Structure 1
Amino acid sequence: MAQSSECLEACSHSLLALGAGLLSRLVTQMYFPGDPLMATDPILHSIADEGARLRLVSSFDLSLTKQEWALGYRFDIVLRGRSATPFEEGRE
C-alpha cells in the first residue's frame, strides 16, 4: 500500500482476464467492502460513474469462507452490457 500525504490506496487485487475470445488482455481491480481507504483511492476514483466504481467492490460470501483459514469474497467479471466490469484502458 502506497502512502503519501495526499492520498492512500485501498486494499485491492489486480485481476487479469485472458481468453481465446478476447482480442486483448483485460485488467481490472477488485476492492474489499468496508475499506475506509476507498474514499481516497486514486484508481477507484479515476472512474467517473459511481455505479461502475461499486461494481469493483467484492461481496463477502460466507459459503466461500474456510473457517480459521480464509474469508471468502465473490467478485463477478462482466464483459459486456450495462453491468460491465470497468477495465483499464490503453494497456498492451
Structure 2
Amino acid sequence: MELDALLRRQAAEYRRGAMHTALLCTITANINRDSKARPQPYTLEDFLPDPEAPKPGFQPGREMSVEEMKNAARMATLAFGGVIRKRGEG
C-alpha cells in the first residue's frame, strides 16, 4: 500500500517536473506544424511521459534470457562510463 502511494507520488512529481519541457515542445511543434498534414494542434499530453504506458518491447510475465541480461548489463556499464574487458584482461 505505502509503496504504491510512493510510486504514484513519484510519477506525479516527475510529470509535474516535465511540464515545462512539454510546454516548450508543444509550442515549438505547433509553430512548425503543417496544418494541412496535421489539422489538429499538438497538446501537452502529446509530449508528457506516461509512466503507465507499456514500454517498447516489454512483455509482462516474460523472463529475460541470459543473453538479454548480459546485453542489458553491457549497455548499463557503457552508459555509466564503464569499460568492458574480456576475461583475463587487466
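Readers should treat all values here as calculations from the given coordinates under stated rules, not as data from a laboratory. Computed from a prediction, not measured in an experiment: that's the story for all the values here. Cβ atoms are built from the backbone, for glycine too; each structure is taken alone.
List of remarks:
- Structure responsible for -1000, with helix-only ellipticity at 222 nm (-39500 (n - 2.57) for each DSSP H run of 4 or more, over all residues; to 500) calculated and labels 1, 2 on offer: 1
- Mean count of other Cβ atoms within 10 Å over residues 31-38 - structure with the largest value, from 1, 2: 1
- Source structure of the calculated read-out (Kirkwood radius over Cα pairs in Å, 14.6) within 1, 2: 1.
- At a computed 3.3 (distance in nm of label points 7 Å out along Cα→Cβ at positions 47 and 71), which of 1, 2: 2
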